[in-house]
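Only the coordinates and a few stated rules stand behind these numbers; no lab work does. Predicted model only: the values in this text are computed from it and were never measured. Cβ atoms are built from the backbone, for glycine too; each structure is taken alone.
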Structure I
Amino acid sequence: MDAPPKPWPTGLSEFCEPLVRRVLAPNASHYTYTGTQTYLVGSQGDVAVIDPGPAGTGVEGHADTRGEGHVAAILAAVGKSRIAAILCTHTHRDHSPAAAELKALTGAPIIGCAPLAMDDDGPRADAAFDPDYAPDRVLTDGERISGEGWTIEAVATPGHTSNHLCYSLVESGALFTGDHVMAWSTSVVSPPDGDMAAYMASLDKLYARADTVYYPAHGPAVTKPRQLVRGMLGHRRQREAQILRLLGQGPHAIPDMVTAMYKGLDPRLTGAAGRSVLAHLIDLRHQGRVACEGDLWTSL
């Protein structure tokens, strides 16, 4: 999906529904679409902030001291309300680092996904992990937190990262999907932390739910969530079938598979495509359907 024409509503508080507002961060890229969308849950009193975004975007002494950054925009949107919780879906650098800045300014606790910091042996297809993320409380699947007029439930969705959580807004049926499900693009699953089998299981889990709308961290709201998830599951199965067909013709290296599978791909996205192919291959190897010797993969 192509990005909408500019100007984008960076820094503005926009209503999605009565209990939900979003504020777009100024970090647009080929991997973040128009930028990271921070969501505010709650109409008055206590509010929750979901995915506060990248670091250095508005705290005195860190970056934008003129109040033009993303943290400043979040605080302006919160207004006289109190931030009861800062929630992160996962710990890529475009999602969680500003949590520490918000906590320093407001005293609000960081709640949500578990910390994760690890090395990666290939080109990143999105922001690197946030090694400084330090939650005050980690939520497990099904755990809830609440404020004035709202209840948020954690939905564990590993795959894009092993620590990925979605958040359900119980009162409205909305689901904040982070990077697990997005309307503008499929999620990158990049080993060693990204796991294709876990990602597919998490998609199956969402397909079985009755959420009415998805609010992803990047891109537009998803108003037909089960339809989109069904399509995503089919897309991943098609990729798997493509890989098996190629390996049925003989041994292949991943770059050759990317060239054959992703016709017309933007060269800047070649690394991301290779990581997803690798994730599929690792899953297929665990199933006993492929093997690897050196750089070459073969079917069994």
Structure II
Amino acid sequence: MPATVRPRRSVLYMPGSNARALEKGRTLPADGLILDLEDAVAPDAKAAARDTIRAALAAGGYGGRELVVRVNGLASPWGYDDLVMAATSGADAVLLPKVESADAVRQADAVLRAAGAPQTLAVWCMMETPLGMLNAAAIAGALPRPGALVMGTSDLAKDLHAAHTPDRLPMITALGLCLLAARAYGHAILDGVHLDLADDAGFAAACRQGRELGFDGKTLIHPKTIAACNAAFAPAADEIESCRRIIDAHAAAVAEGKGVVVVDGRLVENLHVENARRLVALAAAIAALEKDA
């Protein structure tokens, strides 16, 4: 499935040390799963978690869900072995933590390729420090193929001494820098987690804001939030119908030698048609994923 239309509405973090959780992941309606070796795993359990993830990926059964392994940093005692395991694990992507430079991307990718990683294995980057924000464009430009930037807003807020506010205004500059970098280089981008699992209204607002800003989806920490996240980041039925009218009307106008057309009272140009085609393709990809789940 092309990276530009692959659904990434909901991507759930799962502790790599918990075999039961990884088993449950095969039945969850998330578009993607991040099998975590970093924050979710205690130091003395990291080696065992590596084996647990490797076994889960080898067993398969995850359908069309995108499978991502979050490794420990290359400078840590576990990072190199994590990358070597992930290289041939069958995962779709490797997620690097706390990326702050283009060199960090290139070093990790070199380890993956030396360990036999296929060309299809993508590299994703956690964007969660002030230096990472300032180097977002260089980091996105260093990714070796279409990948993703993943916002780590909890760590970022800590480093910024910023508050978690309902409108997320303290995060807007960082979110915008990473969105610009991701889109400039053709990568996906995922919004950060919402920590308050009892705050349904706040979660819905964050999802709505994330989609309005341009994020492809949101990272999650609990399965209870998957359905609401999927709904928030999926094109609505009436939106898709409008897109189809735009595509058809513009095609008819072009056939008549016209460059623009009015649809539902709005002027439509080629840029609107491109976006309409993207949303129609996304809706089709979501339907295919849900059928395969």
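Values computed for the structure shown
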read-out: Parent structure of the calculated result 16.8, given that mean count of other Cβ atoms within 10 Å over residues 72-79 is the read-out and I, II the choices; value: II
read-out: For helix-only ellipticity at 222 nm (-39500 (n - 2.57) for each DSSP H run of 4 or more, over all residues; to 500) computed as -14500, the structure of I, II it came from; value: II
read-out: Structure from which 12 was derived, relative contact order in percent (Cα under 8 Å, 6 or more apart), options I, II; value: I
read-out: With FRET efficiency 1/(1 + (r/R0)^6) of positions 88 and 160 (r between Cβ atoms, R0 = 30 Å, to 0.05) derived as 0.20, matching label from I, II; value: II
read-out: Mean count of other Cβ atoms within 10 Å over residues 48-55 - highest-scoring structure of I, II; value: I
read-out: For 19.5, 64 (Rg and Dmax of the Cα atoms in Å, calculated) the corresponding structure among I, II; value: I
